[in-house]
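What follows draws every value from the coordinates through simple rules; no lab data is involved. Just so it is clear, the model here is predicted, and its values are computed rather than measured. Cβ atoms are built from the backbone, for glycine too; each structure is taken alone.
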Structure P
Amino acid sequence: MKIVVLDGYTLNPGDLDWDALNKVGDVTIYDRTPYAETAERCEGAAIVLTNKAPLDEAILNQLLDLKYIGVLATGYNIVNTEVCRQKGIVVSNVPGYGTGAVAQFVFALLLELCLHVQKHSDEVMAGRWAKSVDFCFWDYPLIELAGKTLGIIGFGTIGQKVADIATAFDMDIIATGRRQTDQSHRKNFKWVSLDELLQQSDVVSIHCPLTPDTQGLINAENLGKMKPSAFLINTSRGPIINDADLAHALNNNIIAGAGTDVLSKEPPPADNPIFTAKNCIITPHIAWAAKEARARLMGTVISNLEAFIAGQPVNVINN
């Protein structure tokens, strides 16, 4: 059985191993695959594993032997799942592997916005504290999270984990989502509309999937509904935010700051306006990438594949 991994480097840059996968079939692993080479590399493969290498209708129509696609991620917008359904190609993803890592990263971004730890450390290392006439100094307002309201857009597994951590910081939680599940165990929680969430939150954290309904959701109009003191955090998908609108909101004090691990195009063009925005922290889509999370991801990818081969596929997203 021919198995092709189109873009294995991001999952495993060398600190994990592919041994378990190699036991399943005849495996070819590419670090990266340019779009123009995808069909050729996948020719004759029954199984293709992909993280961000797209498998669209044009490519899928060329892959006559393809039976299964394993997405090396939770999000699966890079695969045309409807075409796969029509062709009888099973598509599985990996939910839940990065819940703790992503939730942790949300607060890494938020705490940096609140306390500017790195900037103050840089000043100390440059000798400023040693020359100070006072026993301390700070260059930015230092913000305490207790009593602040966190608005969570998308209250799935990761959104709920973020709420758990926020509760430990004594924050109040409001949320909006496609399904309003029972959260009666949370004494600091309330379901609200999107407009209410934007208007009431001191921090807005995005955890919804990228869909036609959520693409461009955070635009000039919705940013204008937020408090001028509010922070925006995005560890979900970049196109949910309009980068230019966010840059304008930051540079014109419509909101106070933002931390994002994702952008509308990745890698981003050098002239993305977000790079010139005030009080904006940008990281290169790494919230998911803790080694422990990647190890769980690889283990589930292989379990998904073994279940498919056994005729009992799991985590199927195109039934």
Structure Q
Amino acid sequence: MNKRIVVIQGVEDLAQVPGIEMLAAEAELRPVKDAQGIARALPGAEVLLGWDADARNLKLSFDASDRLRWIQWGAAGVDAALFPALVESEVMVTNARGIFDRAMAEYALGMILFFAKDFRRTIDLQSEAKWLHRHTRRVAGTRALVIGTGSIGREIARLLQRTGIEVEGVGRRARAGDSDFSQVHGADDFDAALGRSDWVVLVAPLTPQNRGFFDAARFAAMKPSAHFFNLGRGALVNEAAMVQALAQGTIAGAGLDVFETEPLDPKSPLWAMDNVIVSPHMSGEYHGFEKTLVDLFIDNFQRFVRGESLVNLVDKRLGFVSSPD
């Protein structure tokens, strides 16, 4: 039996992909790191595993593919991989939906607690050996607005609700009676909800339609006491407008895991703002997630071989896994 060829983009050695050796008996595994390596490995390959989420080398090498039928992307967001040639092709794309949900929900809750419980000041006072008793804020009874009602947004909503936070959502269309949100607003009409929310959590997928949609007007619609968190994509936000809103007190603070340009420029004013948390695009990653991602890929590979429907099939026109939600 001829082995199916699987290109693994972003690694130099199979040891970097824990558990992938389980496919060695039924697939020829080709680890590749750079554009030239991908171009050499693609001819004859039916499957590509995007182990890193940087699609620049794949885009440069895509013309070398002659039998490619399916790409498993190693992230929940696939915006980087949806370059025109791939979108126009018949190549299927699946993503890592579900793998990072709980970790990102915990990260969002951690950021909320960081501000509500004044942990930054506690740490600063500790470094100065100062004892200053003070009151902090309860999160129970506050309101959160989660922008993005996919699996990540829903897990965030469920976790926040357990702390007593009321959670509304923003999806493609408004609807009532949702299982995870007290109310879901449409993407074109949620400014009123912004104005009554204490915590605004952005986890929407990046598409051509929503690039930069969170702009100065959206920050102005928020309460001055509200905090903004972006765990989705930096390009969803007008970063200059956000910096201005933070500097002028239009909003109280922000927790940011993603940025327009990554790594974040060392000269960015965001680094020095004491009402901002900056983290390096790590909210979804946790010890052992790589093995979980490989398990998903192996399951999908077996489905692919059997001619069955794949898990997490992305609608390339929409830019995400389409669902009734």
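A few remarks follow.
- Value 2.0, calculated as distance in nm of label points 7 Å out along Cα→Cβ at positions 23 and 95, assigned to which of P, Q: Q
- Identity of the structure behind 4.2 (criterion: distance in nm of label points 7 Å out along Cα→Cβ at positions 135 and 183, calculated), options P, Q: P
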